[in-house]
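Since every read-out is calculated from the coordinates, none of them should be taken as a lab result. Since this is a predicted model, take the numbers as computed values, not measurements. Cβ atoms are built from the backbone, for glycine too; each structure is taken alone.
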Structure 1
Amino acid sequence: MKIRQFFLLCFLFCGYVSKGQAGSDTMKTVEILPGTKIQRSQNLPDGTKLQTWVGNVAMRQGTTFFYCDSLIVNTTTKVAEAFGNVRIIDDTTQIRSGYLRYLLDRRYAYLQKGVRLTDGQGVLTTPELEYDVNTKIAIYNNGGRLVSKKSVLTSRQGVYYSDTRDIFFKQDVVLRDPGYYLKTDSMFYNTETQQARFITDTYIRDSSGRVIRTKEGTFQKGGSANFTQRTTIEDKCLRVTGDNIISDDVTGISQIEGNAILIDSCQGVIILGNRIFANKRTEAYLATRKPVMIIKQERDSIFVSADTLFSARLTDLVKTVDTSQKAKPKTIKNSTAKAAKPDSTNRYFEAFRNVRIFSDSLQAVSDSMFYSFKDSTFRLYQNPIVWNGKNQVTGDTIYLFTKNKKADRFRVFENSFVINQVQENIFNQVRSTRMNGYFKDGVIDSLEAKGFAETVYFMQDDDSAFTGINQTTSDAMDVFFTNGDLQRVVFRRSVKGTLWPISQKSPSDVLLKGFQWLDKRRPKSKYELLD
């Protein structure tokens with residue numbers, strides 16, 4: 001009799017039955033491969049029938065191959081047990097173990113003793129494993145360890161899907177990689193793409209020290225990630241939070257959407273918005289969709305809102321200007337060297353369209369704004385307006401200088417106009433080409449008006465009764481305030497004026513050219529900006 005012979009399992013179950021006797025369709029696909037030697041066939045007193053093979057046993061069921069040192073088949077219960085050097089080869093999936101218990105009719109395997117599963121991309125080791133040949137799904141419940149290239153992933157439980165090469169890890173899931181560390185309770189991981197997908201609280205820390213806390217999303221080896229629930233990323237001075245975050249380490253850009261928050265602890269700045277872009281490489285960020293910037297101070301934080309907010313390193317802006325002006329290579333080189341030095345003042349902010357600023361002591365609006373941490377100056381462009389207490393400042397351009405994060409002084413360029421409200425519909429006024437103003441304890445203390453200076457102010461006695469109206473022009477004048485109220489005017493050169501009795505002029509008769517009281521545009525609270 002030739003070595004090549006096939007033992008159908010219907011033969012094992014029924015004995016040497018006739019070809020026409022009924023049998024299991026599933027079992028007809030199971031065969032013992034050539035080269036396997038039968039040791040013995042045994043009938044037990046309880047009717048159990050056993051078949052035993054030893055020595056390089058090989059069996060096939062459909063496209064799945066089984067190998068072992070010895071095999072015992074219980075034809076009554078339709079259960080096979082394999083011992084020593086057990087191997088299962090199922091398409092791209094290979095499993096090794098020391099022991100196998102296999103349900104022939106269900107095509108379901110239970111493996112023990114040093115189980116090792118591989119799909120060509122990763123290797124999973126576990127003490128015990130269940131494997132369904134029909135669905136090509138493997139399950140472990142007593143701890144497992146997956147090694148995929150340089151990534152090592154451990155968990156208490158896991159389910160492996162051979163067709164898609166996905167593994168679902170549960171309980172005490174830890175992923176270690178040279179580039180990052182991940183800890184969660186439940187996670188899907190694909191051994192081919194090395195993509196992790198998590199569905200519960202997850203902690204990720206990469207090699208640079210960046211920390212990610214999220215509940216749902218995907219993380220790709222190499223740095224790309226998409227977080228679809230409330231997520232926080234902490235990276236040195238920068239902390240971002242949002243409902244949806246897309247991050248790409250190749251470009252260094254993160255996109256944060258949905259109630260987005262960016263906190264720059266080094267600058268003491270917070271940015272709120274519904275969309276924020278942050279560039280890790282250039283340390284620049286862009287905020288849109290009703291963004292608000294908060295410059296933190298101990299008592300009087302400054303709130304800035306606009307259609308668009310942008311911030312970057314000041315030295316990068318200087319290099320861009322130098323390049324556009326075709327600066328000499330030496331100049332560019334020096335600028336680059338300065339950028340390399342750590343400097344907490346090396347930053348600027350820009351705001352575009354519908355700019356509004358609020359603090360308890362000062363409010364402002366303009367079309368655009370530039371703020372430099374180097375000189376702590378707000379530069380307001382296109383129809384800017386600044387309010388301080390009862391005073392309104394307007395002009396073509398306004399520079400607002402701060403010191404120790406408090407208003408220190410301001411400069412107004414072209415069409416300078418200061419209005420001081422005395423009472424409802426009664427206003428002191430100062431108008432000139434240019435103007436310098438100074439604050440004391442957050443309140444306007446004095447003004448220097450230069451170039452075609454004009455003033456109208458209502459004179460009052462000690463009891464605050466109006467005694468007259470002073471309307472005067474001069475080349476230059478100094479204006480002094482007390483507790484924010486215009487108190488005294490000193491004229492310098494070419495003085496011309498009239499002192500009107502209070503009974504001869506109404507307040508509306510002495511309004512200077514260009515007068516506009518714009519209190520309706522004034523932000524009344526920080527909540528207006530946050531709305």
Structure 2
Amino acid sequence: MAPDGRDPALLAALRDDLTSAAYTVDGVEQVLGPLASAALHREQSVPARRVLADALAGPGTPEPAAVLAELFLVGGDVPASALDRALPAVGADGAVRLGLVARAGAAPDDAVRASVDLRPYAAADAAGEVSWWLASDLGELVTGARLPPAHVLGAGGASTTLAQVTVRTPVDRVLDLGTGCGIQALHAARHARAVVATDISERALGFAAFNLALDGLAGSAELRRGSMLEPVAGELFDLVVSNPPFVITPRRAEGRGVPDYEYRDGGRAGDDVVRDLVTGVGSVLAPGGVAQLLGNWEHRRGEPWTERVGRWLDESGLDGWVVQREVLDPAEYAETWVRDGGTTPGREPGAWEAAYGAWLDDFASRDVEAVGLGIVTLRRPADGSAPSLHRLEEHTGAVRQPLGAHVAASLAAHDWLRARDDAALAGERLAVAPDVTEERFHTPGLGDPNVVVVRQGDGLGRGVHASSPLAALVGACDGELTVGQILGALASLFEVPGDALAGELLPAVRGLVRDGFLAPA
């Protein structure tokens with residue numbers, strides 16, 4: 001059962017106790033130290049268990065954060081009396097009533113064991129920093145066993161990535177499709193008048209309701225059960241966010257150790273879940289509405305991924321921007337997701353090999369050479385016009401998070417550019433963004449650089465190789481002169497025809513505006 005969030009007074013007391021206990025991301029790291037904290041993020045608990053064992057066995061009363069970390073993060077037993085001290089307003093009995101722990105007995109020294117994973121969460125999105133607590137099911141790190149199919153996942157790397165890339169412009173209605181433990185609904189509740197959160201799992205919705213209530217946002221999201229877009233058919237939203245069950249799982253693997261997990265498996269072959277969401281989400285997008293989701297897509301032999309996913313964008317009838325962030329070969333992909341469910345080499349004789357083989361056979365049946373992982377942003381044009389944004393790119397380097405404001409600015413820049421032909425663009429005054437720098441590379445002995453790179457420090461951290469005229473144009477964009485005036489001066493300086501230089505540089509200027517290097521002054 002999911003924890004019980006129906007007692008507002010008890011939840012408020014728990015929130016106060018957790019705050020007083022310094023059971024926060026920073027507080028836990030202070031207790032564990034950097035080495036054990038980093039190992040725990042990698043799903044390795046031995047260093048943390050050693051640190052906590054020393055902290056709990058030492059003289060005096062252990063720090064409340066250490067007791068809570070032992071109980072909820074590494075799954076150790078603690079005496080009821082220790083939990084009473086760590087959560088003085090709630091106590092062990094209150095934690096039992098909330099469904100967070102189970103007691104071995106009524107005596108003060110009887111053991112208490114966690115029934116759920118309860119951990120602090122801290123992140124920054126485009127609306128600012130947040131600090132919450134999230135309850136989810138106990139993971140394989142604590143249980144030591146394969147996850148059950150109905151497992152409710154906490155906030156992992158994918159959840160955090162989606163929260164950081166989401167546009168946070170204040171809007172009327174937001175849909176969180178596949179809410180899981182409710183993390184995207186929590187973020188959305190800060191900038192939307194109304195939030196609808198859906199999931200196929202009743203258990204997940206129970207955790208989402210608990211987490212919203214625990215973090216002081218009870219009632220800020222309407223929770224609905226159902227698959228994909230079915231619970232909201234006929235409704236419109238200004239923003240749709242989704243970390244869908246995108247994992248490509250073998251569908252014909254009976255008896256081969258490949259269970260379906262509700263949090264990651266959409267029950268469809270290959271990457272059909274992501275395709276169907278991309279092509280179908282427009283049915284619930286209001287004019288100007290944006291949908292942002294994570295996804296996996298197959299790279300099939302003889303077919304570039306950009307063509308395959310590009311057809312999804314065409315079918316969607318929406319503006320589309322896809323950024324592929326990572327590519328795994330079939331073996332790497334199989335290893336990732338077989339291990340994710342708690343199947344490891346040697347734990348169950350033959351299980352690892354059977355599941356691994358099922359994945360490889362499934363990919364081979366469709367000539368899959370690799371799997372791409374990335375971010376999809378879709379938008380319904382506000383004026384009802386035909387889609388004008390069709391962009392698919394690969395960017396595997398580091399990005400500057402949170403990315404949501406950059407995404408919003410890039411969409412706005414696309415609209416600004418679309419409304420201006422080259423003559424109008426030449427009449428505009430532009431300014432260099434404050435995060436942009438220039439790198440020059442010289443061959444020893446030569447005075448002029450042979451490579452100039454204009455680089456942004458924010459957003460996707462792009463670097464653009466610039467010709468000498470383009471670098472000079474960027475350097476001259478201070479908001480005083482129009483682009484046309486700068487082009488005229490550069491044509492004289494480089495002794496080239498003005499029309500030819502404009503034909504060379506204006507497309508590059510459009511790209512720099514679109515990507516945030518230059519902005520209207």
Structure 3
Amino acid sequence: MSTHDLPRTDPHRLDHLRGDLDAAGYTVDGVEELLGPVASAALHREEPVPALRATGPGSSAPERASLVRLFVLGTHVARADAERAFARLGVDGAVALGLVAAAGWGAGDPVRAVVDLRPYRAEDAAGTVDWWLASDLGELATGRALRTDHVLGVGGASTTLAQVTVRDPVGRALDLGTGCGIQALHASRHADAVVGTDISTRALAFARFNAALAGLGADRLELRSGSMLEPVTGERFGLVVSNPPFVITPRVAGMPAYEYRDGGRAGDAVVRDLITGVGQVLEPGGVAQLLGNWEVRGGQDWDERVGRWLDESGLDGWVVQRELQDPAEYAETWIRDGGSTPERDPEDWRARYGAWLDDFAARDVTAIGFGIVTLRRPVSGRPTLRRLEERTGAVQQPLGAHVAAALAAHDWLACTDDAALASTRLTVAADVTEERYLTPGSPDPDVVLLRQGGGLGRAVRAGTALAGLVGACDGELTVAQLVGGIAALFEVPAADVAAEVLPAVRGMVADGMLTPQT
């Protein structure tokens with residue numbers, strides 16, 4: 001392992017570094033304020049020119065501008081400017097931490113970043129977090145294709161997993177494939193102890209640095225080297241989170257394999273093995289949440305293949321497919337992610353593209369799904385939850401609290417028969433609204449939709465009886481009393497109304513649109 005380009009932990013110097021970053025206002029809000037909306041938006045599109053202009057000479061926040069130019073844009077700054085940005089730590093201290101390299105000691109000599117170090121803010125089910133996170137410099141900063149042992153920073157997938165994770169207090173949590181350590185940091189806020197594993201020793205070095213910078217000691221976070229579940233064989237955890245190396249990459253000569261995304265197995269075997277095997281390390285009632293890709297093969301629906309994995313796992317399972325790409329789209333996405341473009345090297349692009357398409361064709365893959373998997377080991381008995389659904393629209397993040405509530409609602413429904421449901425008082429969730437669609441001139445609506453504003457943003461098409469019942473669910477009357485009132489109003493048997501509405505009521509309780517008053 002190369003160590004010259006890895007960050008190093010030193011408690012005294014890290015204290016100085018935190019002080020410098022704070023003093024410079026090097027925060028998410030501070031960087032956006034410095035860049036302004038135009039340059040910030042351009043930077044999100046991987047276009048650095050407006051940001052370079054916004055951080056040039058004459059900046060209103062020169063120390064912050066130097067840090068952005070160093071760690072975000074990958075641009076040299078003069079040593080004198082770097083010394084002002086690192087007023088406590090000093091350039092030599094930043095060199096000692098493995099953050100920068102200095103070409104000399106003169107005021108005008110260039111200093112460049114060795115790693116990416118940027119502010120991070122996110123909201124999960126436990127609240128808002130603000131940290132600084134180090135990772136390898138990206139292609140925008142280096143101008144080169146990524147190295148195969150590249151340690152990725154926080155991307156969209158990382159943020160999605162952090163926001164969807166259940167944040168109930170647990171004794172031990174496992175971050176499988178920790179990378180730069182972001183999921184472990186999130187878990188540390190509600191777990192007594194966290195174990196982070198990764199096959200990449202470089203990733204573990206970054207995770208160790210980030211934990212130390214965030215003030216998380218080795219007594220709370222243990223980092224272990226190894227593949228998948230091997231480093232924790234025989235142990236049990238209340239929570240397992242994983243953003244695994246799920247990208248489906250051709251296993252052919254000449255195709256680079258990136259440690260952060262390629263699990264080294266054919267097809268979607270990494271995700272399959274994790275779903276079917278993670279129950280070995282879950283304590284009873286323990287939850288595992290992960291992201292993944294899965295292949296959709298000719299003649300199958302996506303949920304057939306993934307559903308078999310759930311059945312084999314022996315766990316409660318809930319899978320939400322968020323995206324579906326055809327093989328060509330998928331190939332283009334991940335070839336570009338590795339730094340290859342048709343403009344840069346047309347021959348290399350065609351070769352990689354062809355290898356990807358050949359690999360998918362060999363297994364009759366017609367599409368590739370991406371989604372969120374939530375698994376739970378039953379406290380006792382057999383699994384009772386098996387849910388596979390597709391939700392491709394926008395959702396209201398963070399979803400962790402919604403997922404936790406949905407698991408609790410499922411458990412309540414599993415031991416509540418229709419008679420018990422009928423005797424329950426329900427209230428409508430605060431985010432549920434009713435939409436009515438009428439033909440012009442008609443006194444009655446053609447369609448009534450009950451729409452969820454949070455969670456997964458579900459919409460339930462309601463008949464007159466269901467709409468009336470939900471509209472009256474204020475916790476005062478039982479479901480049976482409401483059914484009786486609706487039956488009397490329409491002069492129909494109460495049993496007929498119950499048969500119509502109770503299945504839908506169950507579904508709305510499961511989805512958090514109706515809440516039992518217990």
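Below is a table of values for the structure above.
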| item | result |
| --- | --- |
| Structure from which 8.8 was derived, distance in nm of label points 7 Å out along Cα→Cβ at positions 158 and 494, options 1, 2, 3 | 1 |
| Distance in nm of label points 7 Å out along Cα→Cβ at positions 102 and 430 derived as 5.3 - corresponding label from 1, 2, 3 | 3 |
| Of the structures 1, 2, 3, the one that 4.6 was derived from, the read-out being distance in nm of label points 7 Å out along Cα→Cβ at positions 30 and 310 | 3 |
